[in-house]
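Below you'll find the structures, each written out as structure tokens.
Derivation of every value follows stated rules applied to the coordinates shown; laboratory data play no part. Since the model is a prediction, treat every value here as computed from it, not as a measurement. Cβ atoms are built from the backbone, for glycine too; each structure is taken alone.
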Structure P
Amino acid sequence: EAIDFLRRMNRVVGTERPGAMTIAEESTSFPGVTRPPEDGGLGFHYKWNMGWMNDTLAYAHTDPVYRRHHHRQITFGLMYAHTENFVLPFSHDEVVHGKGSMIGKMPGDEWQQFAGLRNLYGYQWAYPGKKLLFMGCEFAQRAEWNADRSLDWHLLEHGGAQHLHEGVRRLVRDLNNVYRHYPALHAQDCEAAGFQWLVHDDADQSVFAFVRRAPDGACVVAVCNFTPMVRHGYRLGLPQAGTWREAINTDQVAYGGSGVGNAPLGTQSVPWHGQPQSAVMTVPPLATVLWVLA
């Protein structure tokens, strides 16, 4: 009866309110939550990816020196990333009841905490799935969410670390702009054709890299470094020849980072990571870089 009710509800919503979305917070492996009812599914538009959220937060909470031993917490999610239409949730549930704030989950000193959070958001925006970020997380509120008080907006104005909080806010703004501008980051979220690993086995350096693809073949390449070590001379395979530039670098000074980055890079005809072209770059510490063709 419950399954029949959900199917009927989603049919009615889809018929009576075109454009409305239904999203399931569902933590089991019940199949077909986002499959159409006529195909045996429940008919939701999206489902929260609780597995991705739990694994990603566990990895982010781990001291970078030990992350090499937890590499699979990042790679495993792609085994099922396209089995449903997923939302990637950092919700209110993760910042209440003693769980701490998002910035409070990050290990290390203040610099590493903010760098780690910016890196986490860059990775989230690059990963297949729609984005959910609870209020206050967009400027790294330090306190847990409290329904009886306002958000700590004062952190953006004074307190000694306002440039770091403002940097996170500015990064989230820019991530949204880049996400909207490049269909590769969203148009094929729910299809395997929209994602390809470049680097998934560099556990010793805790570096990951992957391609996001649009239906027309346009690409965005994401490179994520989950250690505070700068990776100099890192050769990365690239899917297309040409000049690539940084569309986002979460280590930019404007975001509160250290300013390690790259000028536009021309590809070389050196096959690498299964790609016909490659380039040698500097990978900034605790940072995600999104590369696009210039």
Structure Q
Amino acid sequence: MAHHDIAKALNPKLQQLQINPTQIAEKILVERQKEEHTIIISSEAFQNICDLVNVKEFLKALGPENITIICYFREHLDYAIAAYRQFIHAQTIYQPFRAYLSGKFESQKNLIDNWKNHGDIKLKWFDHQSLENNDVVVDFLKAADLNIKLPSLRVNPSIGGDLLFLKLLHNYQGNELLDYNQLSSISTIAPEWSSPFQVDDCTASVIRSRSEYNSSVAEAIGREPYLKSFAEYELPPSRDIDHQLLSYLEANHNFLLDKQLKQQILSGAFNNLMDCQALSIT
């Protein structure tokens, strides 16, 4: 059973997934080999569980000698940009960045308090200044005191740059660009097709000031996060979108953009589609 599915099944809010927590635990115990002593369950979807009643039942059925909960927190804006890119990648609806931020990335105090009652909890910032060898998997294994050989290729691509812009534009128009896996594959072709987008430092400061996310996590971890600047990234579409991304898609995916739409892109008609600059404090 996929770990994301386990997290969803243990979330009482997702009533459509009627799976007994004890049955999930029993399946995991059956899959475990005799020589295996540690069970690792990892999913971002666990953060969406507010009521841990099913988690408690699940852990009781597993019957572990010790429970270690390792939770990584991205800095507020870094997390918001990454989550937004993944959201547009996976969805077919249009939502600008400003609207996406609304009601998200609030104080994490309740989440931390809830989970620390269910095991030995370790809280860590997810940034290159904190991670062992700048690698979250290596860092996790060290935090969990596990010695596991890592596969040579570990890729979790997310779209960015002009590829993110083109997907957002197609969402805006109610059309499909390419499927999720195709977009993931394309994002690995050129670094700029998987890069974050520009948020100027002033806007970044406003976004961070409107949320208690960073302060709540910093209080629990005991130090402030590294505040990455996104000012040096490009805000798509780039001036080279026609000669690079659009030419690549036409040559390799038989994707030909409507001439009128292409001209609108090149003339700057959709430059504010993402809506992530010059946020003011109101």
Structure R
Amino acid sequence: MKIETSEFGQTKFGRPIIEYGLTNTQGFSISVLNYGGIVTRLMAPDRNGMLSNIVLGYNEFNDYENNNPYFGAIIGRYANRIRNAEFTLGSHHFTLSKNDGPHHLHGGVQGLDKVIWRVDTHKTQDQASLTLRYVSKDSEEGYPGNLNVGVTYTLDQNNQWTIDYFAQTDKETPVNLTQHSYFNFSGNFDQEILDHHLKLEADYYVPMDDDNLPTGKLSAVKGTPFDFRTAKTIATQLSTLAEGSNKEAGFDHCFALRTHDNTLRKIAE
């Protein structure tokens, strides 16, 4: 296992951006920035052992800082949209920053995707990992409480990339973290993903309104284009979506996973 570092550029304020590379003995590797925990590359072998990058990203840091549609980033404090950038928790009403028209998206104007994280690395014979840490201060982007966040990326000799999330707060507050990489498993970004197959262990999904905001309802996937309980191609389901009366233009939704105990299980493939 190998861990390497290199400078990837500087912020508009002159702060250096470091790229960390984790690589196993087979050449499988992941490259991560200390800015936003952004995964810039994921070099994975195909069935013939040929390595290629399978996640979208930029070659220049300037694009991440100014033009990034959240490529590869850690999202928080709260992934997805919050209507009218406000919420009530207990007897308290909170107003958040607005960065999606009148709404709040993916943690706000300066969410976790746009901050510099402290990074610790660790390596053994079988795996390499880096842990990113950031403290989101009370009232940052409008959220209550100091939030201590940790995200660990681990790469092992079985070509597995594992993500572990940790968050601790000193006040009651909503937290919904995710990782926002865009995958193209063909390794050819000139090729669409319509022939990719998707399977989800989800019986329900959350419909969206005309502003792409969750309606708060749960709808059964059965008999709809959102039914991926058996593996289907993206193209097949998009075609079904276009033919129906559904207003949805594509798949940008939350899926409700089947209830289960706390054991690790496969939920998608």
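Could you tell me which structure in P, Q, R was used to calculate distance in nm of label points 7 Å out along Cα→Cβ at positions 143 and 175 as 4.3?
Q
Taking 1.8 as the value of distance in nm of label points 7 Å out along Cα→Cβ at positions 127 and 199 derived from one of the structures shown (P, Q, R), identify that structure.
Values: P: 1.8; Q: 1.3; R: 2.4.
The value was obtained from structure P.
Which structure, out of P, Q, R, was helix-only ellipticity at 222 nm (-39500 (n - 2.57) for each DSSP H run of 4 or more, over all residues; to 500) derived from, given a value of -7500? Working shown, then result.
Working: P: -7500; Q: -11500; R: -1500.
The correct label is P.
If you rank structures P, Q, R by FRET efficiency 1/(1 + (r/R0)^6) of positions 7 and 111 (r between Cβ atoms, R0 = 25 Å, to 0.05), which sits at the top with the largest value? Working shown, then result.
Values: P: 0.00; Q: 1.00; R: 0.55.
With respect to FRET efficiency 1/(1 + (r/R0)^6) of positions 7 and 111 (r between Cβ atoms, R0 = 25 Å, to 0.05), the highest-scoring structure among P, Q, R is Q.
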